[in-house]
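S.K.: Alright, structures below, take your time with them.
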Structure I
Amino acid sequence: MHSLDRVDLQLLRALCTDPRSTFVALAQHLHLSRNTVQARMARLEDSNAFLSFDRRINPVALGYPLTAFIEVHVQQKRLNQIVAELALVPEIVQAYGMSGATDLLVRVVCTDADDLFRIDGTILACEGVDRTETSLAMGELIPYRVTPLLERTGRRGGPGAGPDTVTT
């Protein structure tokens, strides 16, 4: 577990504003030394504060304009095997294990309705998958974001922390 302080939060907010900022530019913008920025960035990276770069690539640019969410109902004893098979499907960009009536929530990208039908069939063909329920995303209304969390965290200090420290 890594504690984020005020400077870490400032760095993260600056990166949200301009993700291609160099260490020198960040240092100038935040009135810090380049060495301080470099050390902080290395520590943030080591603590897994950053997601992988491919989260920034838009599937539409790759020819996949449609997004769908597929609820997958599985036989629990085969869950690991099913997840391993699903990980081999390139159009599956994300999957979550769920509590409640649905076992897995799978986010897929596809070229068109026929492609979505094919992907759903691939999922259904996995041994241990009982059924699926598919919903086509009509549009992204709130894109993935963390800037509001950074701002909120910076104001309140985080759970159990002082005003300049946040534990992650």
Structure II
Amino acid sequence: MINPDRIGHVVLKVRDLARARQFYSEVLGLEVMFEMPGMAFLASHRRDHHEIGLMEVGPDAEAPKGPQVGLAHVAFRLGDEAELIRAYRELKEREVPIAFTVHHGITKSVYFLDPDGNQLEVYCDVPPAQRPTMAKDYMGMEGLDFASGDPSLADVIKQMRIGPFRQA
């Protein structure tokens, strides 16, 4: 059995490398560690040689689609809820599309889209003593109090008519 230490990096396909590099460095604060024609490698706090790779696939590449096999999102952990609130405000100020917000139980999360429609998440862990009482700590679907103008995960699921809301 292979027993990895952790996930090392994720490579995302983008239409325009310069635009994507600018988004990931200016909005998410990732640093460009290395660049070559058609690819850029970025890391948070210079911790690794890269955590995100961006691979340019050209302006005519198809956008990600909803129900298909493949990557759903990439998540970036923040230190606490105060950082999450600051991140949310920054995304709103920069007019980054918010997909939804959710209090999962174990985390509080803001899901948003990069310029190519790749879904990303910023989240903070909820300390065990502050977790809501629910049958399963992962199952929360309600939105975040500080993001009342954006949809919750429950709203998105209802709109898509999937899972328990299929017949709604």
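Derivation of every value follows stated rules applied to the coordinates shown; laboratory data play no part. This is a predicted model, so every value here is computed, not measured. Cβ atoms are built from the backbone, for glycine too; each structure is taken alone.
S.K.: On mean count of other Cβ atoms within 10 Å over residues 60-67, which of the structures labelled I, II is highest? The partial results should precede the final answer.
M.R.: Details: I: 13.1; II: 9.5.
Once mean count of other Cβ atoms within 10 Å over residues 60-67 is worked out for each structure, I has the highest.
S.K.: Given that helix-only ellipticity at 222 nm (-39500 (n - 2.57) for each DSSP H run of 4 or more, over all residues; to 500), derived from a single structure, equals -11000, which label among I, II identifies that structure? Before the final figure, lay out each step's value.
M.R.: Values: I: -11000; II: -5500.
Corresponding structure: I.
S.K.: Quick check: 1, 8, 15, 19, 19, 16, 13, 7, 2, 1, 0 is what I get for P(r) over Cα pairs in 5 Å bins from 0, in percent, calculated from one of I, II. Which structure matches?
M.R.: Working: I: 1, 7, 14, 15, 13, 11, 11, 11, 9, 5, 2, 0; II: 1, 8, 15, 19, 19, 16, 13, 7, 2, 1, 0.
The structure behind it is II.
S.K.: For FRET efficiency 1/(1 + (r/R0)^6) of positions 44 and 124 (r between Cβ atoms, R0 = 41 Å, to 0.05), find whichever of I, II sits highest and give me its label. Spell out each step's value before the answer.
M.R.: Numbers: I: 0.50; II: 1.00.
Result for FRET efficiency 1/(1 + (r/R0)^6) of positions 44 and 124 (r between Cβ atoms, R0 = 41 Å, to 0.05) over I, II: largest is II.
S.K.: Same structure, new question: Suppose mean count of other Cβ atoms within 10 Å over residues 84-91 works out to 13.8; of I, II, which structure was it derived from?
M.R.: I
S.K.: When relative contact order in percent (Cα under 8 Å, 6 or more apart) is calculated, the result is 17; to which of the structures I, II does this value belong? Intermediate results must be reported in sequence, preceding the final value.
M.R.: Working: I: 29; II: 17.
Here the read-out was taken from II.
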